[in-house]
Structure 1
């Protein structure tokens, strides 16, 4: 039987279909719905490519509204990841359901979104150690949310009463940890990509690589881009 420490980490990546007007709506205020959807598509594939290349990761794309979009099918073929439809309900209910299924399979698991393309220092070893010590892990963002959460066990109550998509998300989640007497650790806060200012704040190499993927979908983002490829 596998030792819990050496088991692959189950990364449950919550992704939306790249449909104009249905994703990256705050970025779209600056660049338009079509270009924002292309940025979303580029970031999603960038994140999937990185995660799929890590050792000891079992990657599942938790798809919305379902798994039928051609983009999801292509990612599954290219990166050999599993596709699952997101559960119905609020974001908290969907996250709880995804984590509960992984924990029932006795897999160390974390839920994350595709809004954080700078994953060079993703702390998977620390996540394993924390979960093995029965501690949760919260990765906060500067806007008051978080970009991933990992739990040794999941309780639906942790996701109750959260004001999703507001600056109160991380604070309310910490309150939930205390209320449920759960121990947790946190990573250093970072900036995720919701707005044009967030995009411009990305490391230049990452931003230009994503810019290339925006104008040339399906090409390897790691090859870099010319400055004119960026959303302005």
Structure 2
């Protein structure tokens, strides 16, 4: 979701306060490598996750985590169909749809119509579970193994795309609301706005809070 112009100031204060403090102290935010293979990125993911600094209050992120947990039964149903861990499904559901069960998991299009955004031509679907299972299938995740932290972060970034790396921006899909991200956002497919900021926190911080609260095992 794009942050409207009159909301950017608030979003900046909420999600970027810690990151801007780092810049004020002239501490360099590490830029991503340009690779797109797991082998080339695994060490980077592990290092960044280990050194991750939250740029918002725990309470903000925990509120999101609590909503994900409230939907665990539905995500577990997807896990039973696909083998994809429930928490991965929940994190993607937040990142893509803001936890809206009326939207297709991969692109936020309504379940009731054929999708018009990438991936185009999917659906319609009778239930959210049917649509989510389809999205995971065409993403190649059904039957996937190795759900280590680095692999989860790689799959989350691959889900959204590696275009941020070409712009030397740490993907907000992973790192928003952490010290690794300030601004820069694809406001639509292929349209990058260097001043835009997404409203939603990134998947890495949700994963970390799930682990910190012992809601999932350290991966």
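So distance in nm of label points 7 Å out along Cα→Cβ at positions 33 and 129, computed for just one structure, reads 4.1; which one of 1, 2 is that?
Source structure for this number: 2.
Of the structures labelled 1, 2, one was used to calculate helix-only ellipticity at 222 nm (-39500 (n - 2.57) for each DSSP H run of 4 or more, over all residues; to 500), giving -11500. Name it.
Value -11500 for helix-only ellipticity at 222 nm (-39500 (n - 2.57) for each DSSP H run of 4 or more, over all residues; to 500) corresponds to 1 out of 1, 2.
1.00 is what came out when FRET efficiency 1/(1 + (r/R0)^6) of positions 89 and 137 (r between Cβ atoms, R0 = 25 Å, to 0.05) was calculated for one structure; which of 1, 2 is it? Walk me through the intermediate numbers first.
On the way: 1: 0.60; 2: 1.00.
Answer for the origin of the read-out: 2.
Determine which structure produced the value 1.9 for distance in nm of label points 7 Å out along Cα→Cβ at positions 57 and 113, calculated from the coordinates; the candidates are 1, 2.
On the way: 1: 1.9; 2: 3.9.
The structure behind it is 1.
Identify the structure, out of 1, 2, from whose coordinates distance in nm of label points 7 Å out along Cα→Cβ at positions 73 and 209 was calculated to give 2.3.
Comparing all candidates, it corresponds to 2.
Starting from the value 29: which structure in 1, 2 was relative contact order in percent (Cα under 8 Å, 6 or more apart) calculated from?
Values: 1: 21; 2: 29.
Answer for the origin of the read-out: 2.
Only the coordinates and a few stated rules stand behind these numbers; no lab work does. On a predicted model such as this, the values are computed, not experimentally measured, just so you know. Cβ atoms are built from the backbone, for glycine too; each structure is taken alone.
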